[in-house]
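**Student:** What follows are several structures.
Every number here is computed from the coordinates shown, using simple stated rules; none is lab data. Owing to the predicted nature of the structure, the values given are computational and were not obtained by experimental measurement.
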Structure I
Amino acid sequence: MKSKKYLNRAIVLIIFLVFIYFLMNIANKTLLAPKNFPVPYRITIDSGQTLFSVSKELYEDGAIKNKRVFEMLMITFGNENRISEGDYYFEKPTSVVEIALRISGKDFGIEKEKITLPEGFSNIEMANRLEKTLTNFDKERFLSLTKGKEGYLFPDTYGFFPSVKTDFVVETLEKNFEKKIKTLETEFSNSKRSLSDIIIMASIIEKEAKGSEDRALVSGILWNRIDAGIALQVDAPFLYILGKQSSELTIKDLATKSAFNTYINKGLPPSPINNPGLAAIKAALNPEKSDYFYYLHDKNGNIYYAKTYTQHKENIKKYLK
């Protein structure tokens, strides 16, 4: 009888060990971080993105082992129909449970800060806006990391945890720019202009055009001047080099010696004067054809066009005097 009792205990122990092994095997195959987890890993989730598209991206990037496990965890956390959009950064291999907690917005109860960086903001303006909201943001480091990247930080509404690192903020803005530009890949390949020229022109359009109605036409006029070898003679760069609006400019200002002064230099400025949005970039890519070479805005923002300088002078007398 004793031998039978010990045998039963041994069988139960074996079954228990097999069960534990089975659970550990499942955990290893599904819950733990993949061996080749892409450190550091960054993922941007857009508003309205579905659970299935997120799980597919995570799986294809090598951040999770099993899409279905991630989806079930998200459903368990009660956020399958409303993904918490924003930018996520993982400095070390992370389990699918923690990833799901972060993306469902249930990670330690920390709320993300929504920060809007408007179209046409310069790097300095972006830094000032970010500094007001993010507790660990280093303005000087941001400006150092983004030196020479004016125009290539995408203006948008972002969701950042308050303690996010400055380096991650910069990487997020750059990554978003690349993502948005990719949607215009066909238009760029069909354009005779370089990416650099398009972004520089878009940054000018962002300040020169008054709304969506005249972006494409202003773009066409400015490209007409470039192609004809005529100086652009636009005021927007003076906001960048002098911090002055058109109404504040003097005759002396217009003679300022600078590569960005489009009154004394032909062609485009050497680099963008701000960070343009997608609409301005599209306008630079798709200028509206016309015979106009001049335009001006009156005090109410209405725009007037002219084919010749004589007509332009008449518009100045008529609408600006």
Structure II
Amino acid sequence: MGLVLMGGSARADLELARRAEAAGFDGVYSIEFFNRNGYVTLGAIAGATSRIRIGTAIANAFTRSPLVHASAAMDLDELSGGRMVLGLGSATRRMNEDWYGVPFRAPAARMRELVELLRAAFAAQKGGGLRFDGKYWKVNVPHFARPGAARSSIPIWVAAVNRGMIAAAGAVADGLVGHPIATRRWHREVTLPVLASAEASAGRAAGACALVPYVLVSIHPDRSQAIRDAKAQIGFYFTTEIYHSVLDLHGLRHVGEACRAALRRWDVRAMAEAVPDALVDEIAIACPPDEARDRLAQWKGLTEEPLLYTPGVGLSPERVRANLDAILDLFGTA
């Protein structure tokens, strides 16, 4: 069981990670946004915990050079005693270009090459130099070495929604981070078959790239409130058109169009109201506490490690904290 760190600040995420370890969770994962760094807080978490896996879910792949990603991951793996997972995602064109001022092109092909380069960097930790001659990156560090390495390799996860990036993950990654708005049907009919095909084409064993999906969790004694809170988050995500492929599978493209129209007015209520209850059930665990574990059981057969994630759009900090408390209480194994 994994927990996405949504405490609201670096200090809050550190405390949340401590609590998750005490509750018996298996992993905690940082997010990255224009005002959040995916790596920095994990350094503090590495020192404040002893057992729990730590990772980025996800760090922005193309806003740093490959060796910056590699050195951050290796530092965190050393500090944590070999508990680091490096999760990377392309983000959207707008995020790359408008937020970070970096070009956005050929994301699936670049992601595949980036993972190959990172693996080469991890393998070069014992010395002998690092040389990589790719289409997008060329690296030559003749004296590359990494004293103090905790492991000879670090697991790499790639975030993906659509088929091109799913195939890239299947070819080279250890895990695919499923987006919070991907439905169980999408994973069943698209993600897993495309992953299997990509693994086979790359000569990898079946299951080499595991599905590690975000699962949106909204717990409240009032069922209608739990559903409304989940809808606000789902509606916000569906304002991004590249995710409408998920809606197309369900014949619900009009939901995405309504969400985009509501965003132009910044009408969070209208975004939420555009999302039908049946779609919430396909995406989220939104229910009273006594039903939550049975709802999570619906994901069996799709994943061995769901990443539980609280909604935040349109919610007060107090409501987010209460939901995180419920997640820790209900899904911890300690």
Structure III
Amino acid sequence: MADPRFFTRAGPFSLRELAVIAEAELATDTDTEKSVSDIAALSEATGADISFLDNKLYVSEFTTSSAGACLVRPEYIDRAPADMALLLTEQPYHAYARVASAFYPAQQSRSEVHPTASISDTAVIGAGVCIGPNAVVSDGVEIAGGTEIGGNTTIGAGVKIGNNCQVFSNVTLQCCLIGDRVIVHPGVRIGQDGFGFAMGADGHLKVPQLGRVLIEDDVEIGANSTIDRGAGPDTVIGRGSKIDNLVQIGHNVRLGAGCVIVAQVGISGSTQLGNFVVAGGQVGFAGHLTIGDGAQIAAQSGVAKSIDPGAKMGGTPAQPMNDWLRGVTSLQRLTKRKG
């Protein structure tokens, strides 16, 4: 059970209601009006809870779980405990996301501006906006309706933020335009100078960074991540992309739609990622590369060359996944001690 000090639970819901919410099908002979009070992990659930099985590594927990109901693929019907109600779906994790959101809907912020917030007379604040304590909203800022700005956040001059965004505490925004339904977690920095210098033996001359950061709709940016503004061209984060904590995105980088960038990734300046690229934790990208649509890069890889669409890469320097795995296996064999 989620801690009620931090999360407010809705419900209970009947299995019939949950099947609609989850876009799942109830197994035959299910009591559709059975009440479910909460969500829980397979190992912790009680008869009043609903759980899910998505990863086959947890089948053993599924077979012994006390959950009253479970979201599961049809192939596991015969492995279920006798008294467990089943909601059948080919995408249990997606279904769980819908059910969890029903039990724990996003909390609506109160439409208010804290008296300690500093807001420019030239800022345009939409209906239903919430601005927290000690926030700073500078000249010419536009914040559209339903957006929440957390405490101690600073929004620089001219920044534009779309509808129904969540910008949490201690965020710094400058030289950026942000779309609708964007989530910016605590400590994020967007729009600061890119790392641009004309280097020479007599010193390194700073190059003015005159671009912006464009954040498209439905992007989420994890805590303490940084996105530099462009040097001239803009830095662009494509629609629906999800960026984890502690990610660094350099100037002029372009992410396509639906990219997933996991924690501690670093993307050097002017590298372009296509649509739905996935980069595992601590991947490092050199600058001026092109990463094709749907490419997947394993954690801790070093990407020094452009990557074709759909390629799966791993290692340092990054190479096709099968080649990398064969190399690792061969090295292990060579170094293994005999008898």
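**Student:** Given a computed value of -3500 for helix-only ellipticity at 222 nm (-39500 (n - 2.57) for each DSSP H run of 4 or more, over all residues; to 500), which structure among I, II, III does it belong to?
**Tutor:** Corresponding structure: III.
**Student:** Work out the source of 6, 20, 22, 24, 19, 7, 2, 0, 0 here, i.e. which of I, II, III gives that when P(r) over Cα pairs in 10 Å bins from 0, in percent is computed.
**Tutor:** Of the structures listed, the value fits III.
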